[in-house]
Structure P
Amino acid sequence: MQAINGPSVWTGEELSSRDDVHYQFSEQDVGEIREALDDSPKLDGPIYQQAALAMPTIAARCKELQSHLEHGSGVIRLNGFPVHEFSQADITRFFVDMTQRIGSPLPQTEHDDRVFHVRNEGYKLDDPKARGPNTAKRLSFHTDRCDVIAFLCVKQAASGGENQLVSSGAIYNHIYRTRPDLLAVLMEPYCYKRHSVDTANPRPFCMQPIFSFCEGRFAASFLRVLIDRADADPDLPNLSDMQRQALDYLEETAELPGMQLEFRQQPGDILLLNNWTILHRRSAFVDHNDPAMRRHLLRIWLSVPNSRPLDPMFKDNFGDTRAGAIRGGFPLSSQ
């Protein structure tokens, strides 16, 4: 084991002062988007199978973003897309088209939904159909089942709903310096129970590490809620005391002063994250009383062609672990 370095290893204090994270949509960009949407034919079939919009400036920028996500900080914030000037259909069409220039959209449900609506659906916390993004509760730091995560804020809550990001590499390095014994544990496989909505997956659990290296490339994958559910299941492997201590220490490290980058997306802001180098979460929020004004984000999971290779232990959860392979997402009910 050794410490890792590079632009994806940062503290929130450091990243807030870097100029390679923020991009602003210009008037020219918005004009190009508007013209492309006005000239696009009526949708025929799934939105992710439509002909590309004519947006040469946006297309060129997306190539730069694709590279930065894999080889830079792993965080991109695009601000200033005027959602109030477009219909919901056009907002979604643009977001899908833009993100497809970075990678391939993945199913986020067993029914092949490639665009996921992040909003409070009113589920009770013990409802087996509830997913964290469809509640108003505070989420814990985690990763998703993809290479890159994309969020577009359509409407923001009355209060709360702040984004909080932390570099997985910075967490790894802190544990390496302070508790290398626990770092070794985090590089061993943990048992994850399948989510209750992951019904098309034939296996009830999978085994994968939190931190790993493959061909010299670092990757982190973490969703404690599914680890804890596996631990509570008498038919699945239980956590050892050291495994539990290591998870607690990881989460404590993420809370250290200065580690996190915190901000609040505004309507029209787009956030792109490298899932293998960034942990993300959202604070609890309170919605507007008017249902039409309630918090609403669009989320897209992407598999990107310039992705890193993964440890073979990720095969059960992601499929193909080769660099650049299409991987991740939910298995479909028809498969």
Structure Q
Amino acid sequence: MAKKAVLLLNLGSPASTSIPDVRDYLREFLMDERVIDKGFIARWIIVNCLILPTRPKNTAAAYDRIWTEEGSPLITMSKRVRQLVDDELDFPVYLGMRYGQPAIPAVVDQMLADGVEELFSIPLYPHYAASSYETAVVRLDEVILEKGNKLKVTHMQPFYEDLDYIEALVETAKEDLARDYDHLLISFHGIPIRHLRKADPSGAHCQMVENCCETPHPCQKTCYRYHSLKTAWRFVKSAGIPDDKWSVSFQSRLGREPWMEPYTDQEIERLAKEGKKKLLVICPAFVTDCLETLEEISMEGKEIFLEQGGQTFHQIPCLNDHPKWINLLANRSRQWADV
């Protein structure tokens, strides 16, 4: 019988909060053609001449605000999740990062050395986007091919409307939703509008048809906005949140081109100015708390809200190591192994 294994894939993190380490990480991340989808020369100029001379200092300071004695919160929690899932299975679980360490090539080398023949990869992205799910899958496939194509790999598909994922989100949020709150903001990582349109092969539906995400179309299979809204709709229905107490926004925009709207920072400010005093924020696109949740939302977002007249602000934790999330990962792995 072929030896089987699971590989959890996440984004990654700098090795430390030093400016050189952050610069190296940003260079690897931003030079990915699926993140900045320009030709190589244009991308190189944007990254090396416009972004890297200044951004690493600010990003390093942001990482420094969330760094722990154990290191990167994302890496630390990802290692814990790997161990917990491994404890549930009778075949090994590995962990790889698209950028930084543990790097995908090194992890593939280790799996081959361990005699793994069949692999179930789980990109830890609920929603499809070229700059997240797709780049992780493509890079893994490239590495496997480069190393002799000795691994038979199956990729878990985006799970944005998986009922177990929705249930895990609801369970994670249950205690916070029991609080007295005025509004729940569901904040997803944003992507450029141009990326949305590129994911529509027809070129005639996404952002071209009124209420495009509510009108069935084949392009929704790879539409990040549709996936995000579907998660939000299922979550609020399952959690029993009234229609007038929640809204959706998109965070982490980079550069000057239009990104998905409304922007989270502007929504936080708007809600405070409208008189909302108690705000909850949940970030379903991230399964592990990281820079975008711990610093951008919990710190920067809170500061905006309080400065504009809000009174209490709370970010609901990501799935992290919640038992229902661990069960989902273990159960999907067993289902694959039993086929």
- Query: Given a computed value of 2.3 for distance in nm of label points 7 Å out along Cα→Cβ at positions 173 and 277, which structure among P, Q does it belong to?
  - Reply: Q
- At a computed 135 (volume of the Cα convex hull per residue in Å³), which of P, Q: P
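State the single structure among P, Q that was used to calculate helix-only ellipticity at 222 nm (-39500 (n - 2.57) for each DSSP H run of 4 or more, over all residues; to 500), giving -12500.
On the way: P: -8000; Q: -12500.
Working through the options, I get structure Q.
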- Message: Please compute FRET efficiency 1/(1 + (r/R0)^6) of positions 37 and 117 (r between Cβ atoms, R0 = 35 Å, to 0.05) for structures P, Q and give me the label with the greatest value.
- Response: P
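Given a value of 25.0 for mean count of other Cβ atoms within 10 Å over residues 5-12, calculated from one of P, Q, which structure does it belong to?
Values: P: 17.4; Q: 25.0.
So the calculation was done on Q.
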- Task: Taking FRET efficiency 1/(1 + (r/R0)^6) of positions 157 and 325 (r between Cβ atoms, R0 = 35 Å, to 0.05) as the quantity of interest, name the structure among P, Q where it is greatest.
- Result: Q
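With relative contact order in percent (Cα under 8 Å, 6 or more apart) coming out at 31, pick the structure among P, Q it was computed from. Please list the in-between numbers first.
Values: P: 31; Q: 21.
Label of the source structure: P.
Every read-out reported here was derived from the displayed coordinates using simple, explicitly stated rules and does not represent laboratory data. The structure presented is a predicted model; accordingly, all values stated were derived computationally and were not measured. Cβ atoms are built from the backbone, for glycine too; each structure is taken alone.
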